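No value in this document is a laboratory result; all are computed from the given coordinates. These numbers come from a predicted model, not from an experiment. Cβ atoms are built from the backbone, for glycine too; each structure is taken alone.
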Structure I
Amino acid sequence: MKRIVVRARGELNVPGVPILRILKGEALRNSVTGEARLEGDTLYAVLEGPDESVERLLKFLPMASPAIKIREMQIREEDYTGKYHGFKITPS
């Protein structure tokens, strides 16, 4: 099991593109739990789950929508906690 903290910067707060809902849907399809929030053009997320599923979600993120552009993505691995039950979108 894996826990990843992600900070992605770029053109993410695009009108008509619900990036957080897209991320949540893909996380749930891949059995990844955690949370995400968008502050301006920066996405913060904590992803927990099976190694392959978390990696698949990380690869999906830059391709989540053709309208978004990620210029920088910082990824930090932490000890898995099992803290999350589902995927939560938190207000910024």
Structure II
Amino acid sequence: MIYILLIINLFTFLIFGWDKRLSIKHKRRISESTLLGFAFIGGTLGAILGMLIFRHKVSKKSFLLKFVGVVLLQVLFIYIVWTTGLCHKFFG
């Protein structure tokens, strides 16, 4: 499981960097829904690092609000899984 999350985060980090590169070159960009989607499926840390290191999407308030929404949904999901005991079913 940890390896899958590492791969997702690395890929998310790379697509944030690639999107920044595309924006500098005024090329067609990666959609916000794709960026947020990869963050949602587990690439939150990669997205945060990508935003900070590449200085990408950090001044766009609408994107940041959506990103915070993704993070809050993840926290809620983890809380529900943890408190209901579902984590024992998934992870032994």
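One of I, II was used to compute Cα extents along the principal axes in Å, and the result was 48, 27, 19. Which label is that? Show your work: numbers first, answer last.
Values: I: 33, 22, 21; II: 48, 27, 19.
This figure was derived from II.
Here relative contact order in percent (Cα under 8 Å, 6 or more apart) was calculated and came to 29; which of the structures I, II was it taken from?
Numbers: I: 47; II: 29.
Value 29 for relative contact order in percent (Cα under 8 Å, 6 or more apart) corresponds to II out of I, II.
If distance in nm of label points 7 Å out along Cα→Cβ at positions 7 and 23 is computed to be 2.8, which of I, II is the source?
On the way: I: 1.3; II: 2.8.
Among I, II, the structure yielding 2.8 for distance in nm of label points 7 Å out along Cα→Cβ at positions 7 and 23 is II.
As an exercise: mean count of other Cβ atoms within 10 Å over residues 15-22, calculated from one structure in I, II, equals 13.2. Which structure is it? List each step's numbers first, then the result.
On the way: I: 13.2; II: 17.8.
Here the read-out was taken from I.
Using the calculated result -7000 for helix-only ellipticity at 222 nm (-39500 (n - 2.57) for each DSSP H run of 4 or more, over all residues; to 500), pick out the matching structure from I, II. Mind dumping the intermediate values first?
On the way: I: -7000; II: -24000.
The correct label is I.
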